[in-house]
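Once you scroll down, you'll see the structures, which are given as structure tokens.
Where a number appears in this text, it was derived from the coordinates with a stated rule and is not lab data. Here the structure is a predicted model, which means the values were calculated and not measured. Cβ atoms are built from the backbone, for glycine too; each structure is taken alone.
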Structure 1
Amino acid sequence: MDIKYDEKGLVPAIVQDDASGKVLMLAYMNEEAVNLTIEKKLACYFSRSRQKLWLKGETSGHYQHVKSFYYDCDNDTILLKVKQIGVACHTGSFSCFFNKVFDESSEGNTLDNLYEIIMDRKINPKDGSYTAYLFKEGIDKILKKIGEESSEVIIGAKNSKEELIYESSDLIYHLMVLLVNEDITLSDIYGELKKRMK
């Protein structure tokens, strides 16, 4: 493996969620971090601010289980595909890349975006937020809403396509609230669904 490190002995590492393909963060690795990552299959980086090795999740529990390790055509950038436990960003966001300038991408990211908004409402509750209200009321209230919305999906399916779309959206939203409440990520769901694509 002929990785080219810069004059400080570092190489940038792009970290991508294995299940969703979402870019989670950019970090730096030295040779020791690269070797530990390959050996342990857990993402290890070099902290430029602290000038020491940094096992991702060591203090937060938000480990990154490495599923794939690549480097680019110039041998000077690493790509890690990981199963992210919890969130990647120290702010509480799933990905560090949440400062949007514009986004003309397809709607395929809608669930990921909604998940991040719901997670933010859990971590940073806002007055008047229905989502924050659900978290405050707790698991029983969330489960009751999922039961209600499930019934409404059944009724909507008997009535019209438009009603089915509306009620299905309600159900998906409340299911996402439950996932966030129980610390289950969309990557967990994507991973399970992938198993069923055989």
Structure 2
Amino acid sequence: MSYLSRRAKEKEMRKAGRLPDGQSLTEKFPVLTYGPTPSFEPASWDLRVFGAVEQPRRWTWHEFTQLPRGELTCDIHCVTRWSKFDTRWEGVFFRDFLRELRLTDAARYVIAHCDYGYTTNLPLAAMDDDDVMLAVKYEGRWLHEPDLIEHGGPLRTLVPKRYFWKSAKFLRALEFSPVDKPGFWEQGGYHNDGDPFQEQRMRRRRW
């Protein structure tokens, strides 16, 4: 895409209300990860759920891939100021995943736990949206394929209404919590909510 055609596309997307202020269109899929990309071993991989649930749960890779999956096309927006439009994903919609669980009345927040100790946090109300997904495929291909795994394979959360750091890569556990627990980037100064259309990049400093 030429510079002029990209600028025209940005203008079109902004007019349509799809390009947040401060963002630029990209046709690429930049890779931004703090730390190494973990290897994927299907035989030993698992996903755990714990916290404010009546009973902790665990899925092997085989068990997780047997859950009903759906497809989603959405725009994604990175806090580093790129936006990518009409990306295609496949996975388990979070609302459907919740039907596999019995949350307690105390559940208010979802904390995503990932390989190497990375975490990020969102209110349960934000995760319980019709476009939130536990994604296993991107553009029709498994995220654990060698040239895609750096984008979060084999499993990542996908939360399109938030900056992309809130879509946790290399997901290994979901904690349902009665209290908020700011994650890695949130503790480092990023905004706790991360709404791209509000430009919630960094939290306000208190002097």
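Computed quantities for the displayed model
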| item | result |
| --- | --- |
| Source structure (of 1, 2) for helix-only ellipticity at 222 nm (-39500 (n - 2.57) for each DSSP H run of 4 or more, over all residues; to 500), computed value -13500 | 1 |
| Origin of the derived value 19.2 (mean count of other Cβ atoms within 10 Å over residues 40-47; candidates 1, 2) | 1 |
| Among 1, 2, structure where mean projected area of the Cα convex hull in nm² as derived comes to 14.9 | 1 |
| Distance in nm of label points 7 Å out along Cα→Cβ at positions 64 and 160 from the coordinates reads 2.2; which among 1, 2 | 2 |
| Of the structures 1, 2, the one that 0.05 was derived from, the read-out being FRET efficiency 1/(1 + (r/R0)^6) of positions 48 and 136 (r between Cβ atoms, R0 = 25 Å, to 0.05) | 1 |
| Structure (1, 2) behind the derived value 22 of relative contact order in percent (Cα under 8 Å, 6 or more apart) | 2 |
